[in-house]
Structure P
Amino acid sequence: MLNTVFMPEMALMLMVLVLFFMTLGNLRTEVIQGVTLVMSAVVLVAAVASYGANGLLFFDAYQVDTLSQLFKIIILSGLFLVFALGRGLVGIEPKLHAEYNMFLGVSALGLVFLSSSVELLAILLSLEISSYALYVVIPFRQGQGRMSAEACIKYIMFGAVATGLTLYGMGYIFGLAHTTYLNELAVLMPSLVATQPLAVCAMVLVLICFLYKLAMFPMHFWTPDVYQGAANETTSIIATLPKVGAVLLLLRLVAVAGADITQFTWVLATFAVLSMTFGNLTALVQNDLKRLLAYSSIAHAGYVMLGILTADLLGMAAAVFYIIGYLLMNLGCFYVIYNIAPEGQNVSFDDLRGLSRRSPLLAMTLLVAVFGMAGIPPTIGFVGKFVVFTGAINKGYYALVIIGVINAAVALFYYLKMARAAYCGADDEKDPILMPVGSKALGVFFILAIVLIGVLPQEFLAAAKEAVSLLL
């Protein structure tokens with residue numbers, strides 16, 4: 001039973017161990033990347049094979065079920081795509097390539113642990129394993145010592161504050177409920193949240209660490225500087241995988257707090273509105289694409305929260321579907337950024353000029369990805385926003401949906417600005433962008449995935465509903 005239930009974790013730990021031994025040698029980057037890609041594919045297959053497994057481990061603090069296994073598949077799919085995205089690791093110090101891949105594996109391992117953790121201290125330890133591995137790799141960027149060091153310090157400082165506040169909230173929860181297990185808290189917390197103001201404060205404090213990972217207001221300030229200062233490869237993983245883990249934790253936490261409209265719900269709604277509005281308005285004036293995507297991610301966190309705070313089957317399933325789309329669309333954008341910047345430099349709108357001539361595939365990938373993030377049909381982003389807004393309407397949150405639609409309209413401007421720069425910008429006669437066959441295949445994959453899942457979302461929505469039904 002342990003082999004089946006714990007198979008993805010064991011496979012990922014084996015991968016990290018192999019990468020650790022590879023750090024002891026002086027291997028070429030091609031060898032390191034090849035081994036990493038093969039092993040990450042094996043880990044993903046192990047996660048898919050274990051889908052449907054059930055069990056409780058480690059004194060019932062670790063629960064394997066459909067929800068946890070679905071998120072493990074999402075996380076490990078993202079890890080594989082990130083490794084495929086960064087073939088060559090041009091933005092990372094050459095002597096640190098093996099260490100870099102190892103720490104990314106450790107970070108993903110923390111998120112995989114997080115997917116099954118159903119006890120507060122286990123959740124916190126899993127979060128810290130994931131976070132500390134990312135703290136380490138940010139300064140690995142080549143040729144940007146001061147900028148990457150500044151990004152690392154900001155990430156660590158905000159992470160330390162978030163962890164401290166979360167521990168403070170967990171202490172309050174334990175004092176009120178005398179337990180740290182989520183299944184026991186789910187019985188006690190709804191009445192406590194409805195009657196005890198201290199319980200609302202405790203839940204909000206515990207939320208802080210998850211909001212930090214999701215880059216949601218008010219824990220969003222680190223996002224643009226860390227995105228800009230980290231290497232393109234590193235930013236692609238910071239922008240995606242921790243947010244998947246944060247969505248799962250928010251789903252569990254809201255389910256624990258209860259589905260009734262309480263002060264806690266209004267706190268979440270306020271965070272959602274402020275995140276959408278601040279993120280979109282600030283993104284309008286950005287020129288650096290990674291900073292633009294940083295503020296865009298703050299806005300998307302608000303959209304996801306609209307689904308989560310409904311605390312019902314449709315809304316929470318919509319949040320899961322939305323984060324799958326966000327993962328694909330964001331990685332599609334970073335795929336373009338990575339291939340435009342052969343030396344790992346940051347990319348601005350000027351670098352997009354003439355892209356449709358230099359590389360039609362990159363231009364099409366960017367077009368489809370930003371159309372999806374803008375919510376234009378028939379992409380996965382359109383279906384994600386539609387289902388999230390539908391869930392909120394069914395719950396009666398009409399004002400939140402109106403604000404969300406207005407924000408989506410504002411976001412159209414800067415997303416279409418990216419597409420216009422790639423297709424309508426002045427051609428400055430830059431050389432064509434040459435890519436290997438593997439990179440071209442990855443671009444085709446992003447285009448097909450973003451469009452086809454948008455056209456045929458039924459299976460994914462059904463899987464999301466089946467997973468979140470365990471929480472309700």
Structure Q
Amino acid sequence: MSAPHSGTLGVPLATQVPDASALAESALYRKVGWKLIPLLILCYTISYLDRVNVGFAKLQMMADLKLSDTVYGLGAGIFFVGYVLAEVPSNMVLHRVGARRWIARILITWGLVSAAMVWVSSPTSFYVLRFLLGVAEAGFFPGIIYYLMHWYPARRRAGVLALFYLAAPLSGMLGGPISGWIIRDMAHVPPLNGWQWMFLLEAVPAVLLGLVVFWSLKDRIDDAPWLTAAEKHVLCTRLAAENQGKLKISFRQVFSSIHVWQLSAILFTIVMAMYGVFFWMPTLVSESGIKDPLYVGLLSAVPYAAAIPAMLLIGRHSDSTGERRWHMIALCVIGMAGFLLSILWQGDTVLLLAAMTLATMAVMSILPLFWTMPTAALQGSGAAAGIALINSLGVTAGFVAPYMVGYLRDLTGSSNLAMCVLAALWFAGAVLVGKVPARFLHTP
């Protein structure tokens with residue numbers, strides 16, 4: 001019978017097993033999904049919010065602290081320096097101690113560091129706390145990807161990762177208005193400024209969720225009391241069959257694998273586009289003529305809201321067809337068009353939002369498809385290290401993107417050149433996807 005690790009909840013598998021129908025297997029995966037995915041989505045939503053809410057803090061913080069766009073861009077991006085340095089060690093610890101304890105630790109630690117952002121008073125303190133936030137959060141995302149590998153098979157993974165990735169647009173859709181409201185309406189509530197209240201209040205859920213994860217998340221299929229013995233057998237059998245075809249590489253071999261570096265380069269181009277959107281969208285909306293922070297937050301939520309159905313439909317379609325490569329290349333082209341159109345339409349808020357919606361839909365939809373590749377090809381400790389290394393190398397773009405945009409804005413007085421660079425990176429990503437070996441795209 002089949003055993004799961006990933007999947008679109010409810011997409012029938014082509015493969016049938018002797019003791020269960022495809023419908024029964026799909027129902028089992030839906031059961032697993034309802035137990036795991038809502039909590040993980042909530043955790044990742046808070047992760048994104050605490051990572052990118054600095055884009056809304058910028059609307060007040062820069063004036064209060066007299067920071068330039070370059071300083072802001074460096075501070076926003078330096079998060080990823082700490083993140084990258086701690087990523088692989090963090091995922092290796094998770095592999096040894098289990099997801100429940102380690103993810104709970106990550107959530108609580110980053111909540112405390114995020115709350116400490118209220119004490120930012122200079123460029124140096126801004127840089128230090130953003131760096132520490134990156135160290136605290138390192139390992140969360142690749143840890144979840146690695147964790148889901150142990151529940152869902154590759155055939156179902158794009159859909160389930162699309163569900164998990166709902167956190168990113170949800171954080172933008174919900175976090176924008178909430179952040180804008182806090183900054184505007186608590187700007188004169190002593191003893192803090194509006195942007196300080198935002199950091200403090202939005203840090204609390206991370207700490208609380210850390211406690212929830214510690215008490216409720218189950219590390220393995222065999223640990224789940226809500227599964228019967230027969231259901232556990234189905235899930236484990238499916239995973240065991242899939243693992244027979246995966247690459248078995250050691251921790252050291254991960255660092256010399258050309259395929260790991262190739263996948264890292266693809267992720268780099270995607271993340272450049274993603275943080276070009278996340279960290280600068282409030283600024284672009286504001287410069288189109290919208291000055292009220294609450295309205296900036298509400299309008300910035302529109303592209304994220306539009307990205308949600310796109311993510312789910314594209315992930316489900318990719319799973320049902322088993323095709324990854326051309327889905328990803330098409331999304332690269334759409335993202336490139338979004339950035340180029342944002343230049344043409346920068347003076348019109350409605351058209352600008354349409355362009356940014358294209359870019360946001362593309363980047364949000366391509367990420368779940370991307371992560372089916374390493375998880376379909378790697379296993380064991382090599383998978384833990386490989387996923388962490390790919391993610392850490394790829395998200396160095398999270399440092400480069402906001403700093404590059406800030407620097408080019410200071411240099412040229414507009415965002416046009418930066419948007420052109422991001423569009424060119426989308427093109428490079430499409431070329432790289434075309435070169436990925438077939439076995440990384442295989443979904444049995």
Structure R
Amino acid sequence: MAAQPAVGTLPPLRTPEITELTLGNGLDVVAIPRSVAPIVSMSLMVRSGADSDPAGREGLASSTAEMLDEGAGTRSALEVAEELEQIGADLYVGAGRDGSQLTLQVPAKELSRALAIAADIVIRPRLTEEDWSRVQHDRLTALAQRRDQPEAVANVVSDRTLFGQGHPYGHPVDGLERSVRELTAADVRACHDQMWRPNNASLVVAGDLDLAALPGELERAFGGWLPRAVPGSRPTTPFPTLPRLVLIDRPGAPQSIIRIVGPGDLRSSPDRPALGALNAILGGSFTSRLNFNLREQKGYTYGAGSSFGFYRRAGSFTARAAVFTEVTAPAVTEFLREISAIREAPVTPTELTKARATLLGRVAEGLSTSGGIAAQYAELRLYGLPVDEPARFVATLESASAEDLQRLARRHLDPEGMAIVIVGDRAAIEAPLRALGLPAPILRDADGDLIAG
């Protein structure tokens with residue numbers, strides 16, 4: 001048998017040179033020249049996302065973002081799309097947990113026209129009753145369809161279980177059918193008016209830039225955008241006491257969707273690089289312990305993995321797989337065994353070297369295109385992190401030892417304190433799960449609401 005190739009010496013990370021400036025209205029700007037191709041990528045990040053959704057209006061930030069390009073300035077939605085197509089530009093508007101974002105990629109020669117369109121979308125969206133009626137209908141249809149998607153249901157229920165009903169992360173970004181049904185065009189207009197403000201945003205522009213001309217172009221596009229006081233987000237509530245077993249019944253399902261969830265850490269945590277390496281070893285790569293066990297050795301699944309979610313507030317740890325129904329209980333046993341083992345069994349030098357290489361490769365890949373650069377630095381602005389954070393990440397990663405990883409595993413990965421969330425055929429899987437010593441399950445529906453047993 002051929003010897004497995006060794007991981008060689010890792011090359012140094014090359015980070016781009018940046019220019020920081022502030023427009024007259026207070027908009028924070030990061031400019032990153034990159035002359036590899038005649039393309040410019042832009043990311044406008046607003047520091048309000050689903051975490052700012054009012055109780056009972058979950059999905060508002062996401063709905064607002066979706067509405068912005070449904071007609072803006074003098075252009076209808078169709079005219080916006082046609083003009084973007086004419087100049088070869090791709091534009092997207094959306095929301096996440098901690099922020100909302102407009103991204104744009106355009107040939108450098110058409111930057112001025114693209115900025116004018118983007119500015120209309122950000123500053124002067126139409127937000128009409130007619131457009132909202134159509135968008136709301138489409139979103140309600142998608143939310144109804146989500147109940148039939150086991151992976152999506154597992155994600156929704158896992159978050160509601162882990163964070164709790166009142167937490168800013170306890171609801172899905174796109175909301176629930178009942179909350180989106182209550183939203184009005186007036187709610188959307190108020191959300192845009194309050195949250196989409198230059199003093200609540202950062203703009204990253206990367207690519208084939210004329211640095212001398214760029215400030216003037218940005219002032220012409222965004223100078224009329226006026227700052228105002230921005231409301232705060234929902235208060236952060238403590239993690240609730242987690243139930244041990246949660247089931248979402250799908251009678252006759254051929255697979256079980258497994259999520260094992262527990263509290264994570266902050267995006268700003270100094271432990272993030274080492275936690276990333278820890279996760280790469282446990283379940284964050286194809287050669288991880290979880291995937292090797294459940295896929296390669298046991299044949300329970302096509303793929304098993306894990307991840308940490310790092311956000312403005314403490315996020316999550318999630319281990320996941322879709323397994324054949326008949327092996328649901330054995331798969332849960334293997335998940336818990338591997339999570340326990342990484343707390344006790346030392347990380348090997350080979351595992352640590354591969355984890356460092358994996359993460360360095362991901363950082364470098366993110367900085368290999370103008371779009372990736374704009375996205376990475378927009379995220380840094382969203383979380384208030386320094387512009388040299390990619391280099392700091394790599395330096396910390398290289399200094400993290402096997403002992404550091406094990407210390408963090410013992411702090412963050414307690415398999416006995418995690419919730420096991422499963423979407424599957426209750427009649428087929430409950431008894432084998434109870435035979436493992438698990439308690440009677442908490443039953444939830446596809447939206448995460450508690451139901452009687």
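Bear in mind that the values in this text are calculations on the coordinates, not laboratory data. Computed from a prediction, not measured in an experiment: that's the story for all the values here. Cβ atoms are built from the backbone, for glycine too; each structure is taken alone.
From P, Q, R, which structure was relative contact order in percent (Cα under 8 Å, 6 or more apart) = 14 calculated on? Kindly include the intermediate steps, with their values, before the conclusion.
Numbers: P: 14; Q: 27; R: 22.
Answer for the origin of the read-out: P.
One of P, Q, R was used to compute distance in nm of label points 7 Å out along Cα→Cβ at positions 110 and 414, and the result was 3.6. Which label is that?
Values: P: 2.7; Q: 3.6; R: 5.5.
Attributed to the structure labelled Q.
Given a value of 35, 9, 4 for semi-axes √(5λ) of the Cα gyration tensor in Å, for residues 134-181 alone, point me to the structure among P, Q, R it was derived from.
Details: P: 35, 9, 4; Q: 26, 16, 5; R: 20, 13, 6.
Going through each structure in turn, the value belongs to P.
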